[in-house]
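Engineer: Input: structures, listed below.
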Structure 1
Amino acid sequence: MQNLVKSFTVEKLAVEIYENRQALGQAAGKRAAEKMRELLKERDSINVVFAAAPSQNEFLDTLMSEPDIDWERVRAFHLDEYLGLPSDAPQRFAVYLNQRVFSKVKFKEIHYLKGDTDSPEAEAQRYADLLTKYPLDIAFLGIGENGHLAFIDPPVADFEDPYLVKIVELDDICRQQQVNDGAFPSIDLVPKTALSMTIPAIMAAKNIYCMVPGPTKAQAVKETLYGPIDTHCPASILRRHDAAVLFIDKDSAALLEDK
């Protein structure tokens with residue numbers, strides 16, 4: 001594959017290193033499109049969850065430009081959402097996904113996490129019920145600088161979480177990442193709480209594609225692949241998934257000794 005530097009497996013997790021983030025995004029987008037077309041040949045509809053972050057830009061651009069995906073048979077979800085921001089706040093993940101994905105094609109259904117709800121507990125249960133009704137076929141993920149998946153930071157991570165969606169407090173590393181990504185001008189403006197799918201909800205997806213470019217993710221990638229599988233790095237649990245692929249670039253692979 002063009003610009004593929006190296007591929008290997010760590011426990012169950014397939015890993016592919018690409019020359020740069022553009023090559024990573026293109027490869028991941030094409031692979032995801034292939035899987036979607038394959039699944040849509042087998043069933044009437046599929047259920048897909050999307051991550052929302054700058055790390056996903058190149059991947060989403062590629063995926064949305066791929067031909068012959070019958071989006072009208074795709075039911076869409078998203079991983080997480082800030083609590084307390086207005087519905088039209090540009091930082092909201094629903095706004096990001098609507099701009100980059102949901103407005104581009106016609107989906108069968110789009111299920112938004114409502115971060116402006118008056119009852120976060122009820123909203124978490126509503127979304128959990130949807131995920132139970134429509135089991136995920138594919139999860140598109142990133143990994144945070146602190147190793148989080150969705151908004152499941154190390155302090156709130158639970159690999160045996162009884163909930164599918166829950167209210168979480170964001171740790172300072174996660175909140176600072178939102179500033180680093182350009183979403184907020186200062187950490188004081190970053191919400192402290194969010195709704196997030198949990199680790200069991202994410203791991204229940206039949207297929208996982210995880211896109212993690214950039215130098216700021218190098219330590220998290222190292223811990224994901226070679227640290228202990230525990231909640232200090234929630235993404236380390238991906239090594240136990242039967243059908244997960246981690247797409248990284250030279251920058252995010254910089255601390256891997258065998259890169």
Structure 2
Amino acid sequence: MNEAGSLVERGTEAVAEALGEMGLPCGEDALRVVRGWFRFYEKWAGRRVVGFDDVLDIAVKLIADSFAVEKVLSCVSRHGEMISAIDLGSGNGWPGLAVKALVPDSGLTLLDSRLGACRFLEAYIREAGIRGVAVIAGRAEAAWRKPEHAGRYSLVTSRAMARPGVALELSAPYCAPRGKVVLWLGPEYEARAGEKTEVPELGLRLEGLERYTLPYDLGRRILAVYVREGDMGKGYPRSISSMRAKPVL
């Protein structure tokens with residue numbers, strides 16, 4: 001099929017334009033990942049894995065927004081160390097895939113509890129031939145208990161998996177010492193996140209809030225970046241019901 005004018009080309013071009021507007025890198029390697037994802041998504045007949053229908057929303061709110069992680073990658077990889085990343089509640093693969101697109105040598109784990117989403121991710125990774133990516137079917141509140149996941153990742157990302165306080169507590173046990181947890185927040189959570197710079201019960205400290213605006217008036221965003229500086233408190237992480245009843249943020 002000729003891709004000119006298709007979702008693939010329209011989506012890829014919209015991502016490239018949005019990244020340019022945001023002042024983010026837009027190399028051919030990254031766009032190759034984006035184009036391959038659009039190509040696979042267009043023909044996927046299984047479970048719906050994207051919450052948007054409009055191509056501009058997919059390109060900007062889902063994909064270009066994911067590349068904002070570039071703002072923090074330099075402080076994750078110290079002295080050229082390889083990044084080991086996990087994306088919790090990955091669903092359609094973003095923002096985890098942005099880490100892989102920006103740092104091809106990174107190791108990436110995509111974790112989601114929904115089997116349909118995992119089938120999509122496994123099929124996409126296989127067709128795209130992307131190496132160094134593992135897809136794990138499991139719940140974030142349980143998978144960290146396995147030794148291959150507990151405290152193993154230099155970068156933990158999560159977007160739209162849960163409310164910020166819940167997502168932060170779910171992310172913390174995966175994070176290695178001096179590793180980073182990055183959450184995507186809406187502007188309504190900025191004050192709450194900024195007020196609690198120390199989260200001792202999770203062994204985390206707020207390192208910074210990266211503010212940016214999506215092009216085409218599609219909204220403001222904040223990356224909340226936490227660094228793992230200590231051990232988690234006794235009894236943490238708590239049950240998911242306790243996290244929701246009394247979130248740390």
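Engineer: For which of 1, 2 does distance in nm of label points 7 Å out along Cα→Cβ at positions 73 and 137, calculated from the coordinates, equal 0.7?
Structural biologist: The read-out comes from structure 1.
Engineer: Say we calculate relative contact order in percent (Cα under 8 Å, 6 or more apart) for every structure; which of 1, 2 gives the highest result?
Structural biologist: 1
Engineer: Say we calculate mean count of other Cβ atoms within 10 Å over residues 57-64 for every structure; which of 1, 2 gives the highest result?
Structural biologist: Going through 1, 2 one by one, mean count of other Cβ atoms within 10 Å over residues 57-64 is largest in 2.
Engineer: Then there is this: Given a value of 49, 42, 34 for Cα extents along the principal axes in Å, point me to the structure among 1, 2 it was derived from.
Structural biologist: 1
Engineer: Consider the structures 1, 2: one of them gives 21.8 for mean count of other Cβ atoms within 10 Å over residues 25-32 as calculated from the coordinates. Say which.
Structural biologist: Considering all the candidates, the number was obtained from 1.
Bear in mind these aren't lab numbers, they're just calculated from the coordinates by the rules spelled out. As the structure is a computational prediction, the values presented were derived from the model and not from experiment. Cβ atoms are built from the backbone, for glycine too; each structure is taken alone.
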